[in-house]
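What follows are several structures.
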Structure 1
Amino acid sequence: MATVKQLQGTLRLIYGIVPIVAGLDKFTNLLTQWVDYLGNNKSMLPLDPLVFMKIVGIIEIIAGIVVLVRPLTGAYIVMVWLICIALQLIIGGHYFDVAVRDLVMAIGAYTLAQLTKMEVVK
């Protein structure tokens, strides 16, 4: 049976590595064309959508590193980030499946925060 520390460690790796990979991919677009997820909001941006997505990528890389170094803080950052992405997708009227996935992932990030709190209290 897995311990709280093992579960927390697994989630810490997942929520650290995945944002880093997604952030790096904002520079290569190997996984997807990230600009497409902006939908109709592209025209509202004060800068080029490609530049915007690279800034998003840097933020995601930093968030992943924070999760690896300070999992309690990082988990909450990733949770809020995922909720914001999901809301943007819902408001944009597209990619509802991705929005639901991101909300479920936000719950996982919250779970990481709660497990980390349990480890800190011990």
Structure 2
Amino acid sequence: MPRVKRGTKRRQRRKKILERASGYFLTKSKLYRSAKESVERGLKFAYSGRRQKKRQYRSIWIVRIGAASKQHGISYNLFISGLKKAGIELDRKILADIATNDPAGFTALTEAAKKANAAAA
């Protein structure tokens, strides 16, 4: 079997890990083995954090919609079900944006939801 010297590839791989670990505390930014463990751990948290961010934004949108719909005398769940019955297909991101930036438009949406709920009942 031929002998393989990994000079440049090994250096490139280790340099990439150590660059990612810059700013870490003590040996985690200097020694390859501990830097590699820290970088892998950080990447794992980054992956899960990107998914958690979506959940957190959705919950923020729900809180904003709920607060705005309460001001118009309708609860969040009745508002959402009324919109579905009325055939208005807006997602929570757009509804939260309308609630914060366009109060007149949100008032029209709450009235449509109330009418749809009254007609279904």
Structure 3
Amino acid sequence: MNDFKAHIPIYLQLINAIKQFIVSGRWPPGTRVPPVRELATQFGVNPNTMQRALLELERDGLIFTERTAGRFVTKDNDRIANVRQELCQKVIENAIAELKNLGFTEQEANLLLKTHHSGS
């Protein structure tokens, strides 16, 4: 990864990236999560930062720890679907904000998104 945005804490960006792995199916339900050090190396971050992100994801219910086996992606498909919907909503809100920055009204932005969606 390593293309972090300076104005957003790195651990929050890691949380978002891992959520995307989970909701996209790249890490399916029940998949073993790679060890902290391996993930830290993959993302180019300090292991403590990665550990913080994983603990937040555990609190969020997206991953869980089995004492001697490691961390795993939740098997709760409803939880994954809810997080996917939350991420989708953020994408839509960001798209509307960007369109408003281009001078579109909120109604025009919504119409553009709706038109684009129905055209695909």
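Any read-out appearing in this document is the output of simple, stated calculations on the displayed coordinates, not a laboratory observation. Treat the numbers as computed from the prediction; the structure is a model and nothing was measured.
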- Query: Thinking only about relative contact order in percent (Cα under 8 Å, 6 or more apart), which of 1, 2, 3 has the largest value?
  - Reply: 1
- Query: Where does the value 26.2, 82 come from, among 1, 2, 3, when Rg and Dmax of the Cα atoms in Å is the thing being computed?
  - Reply: 2
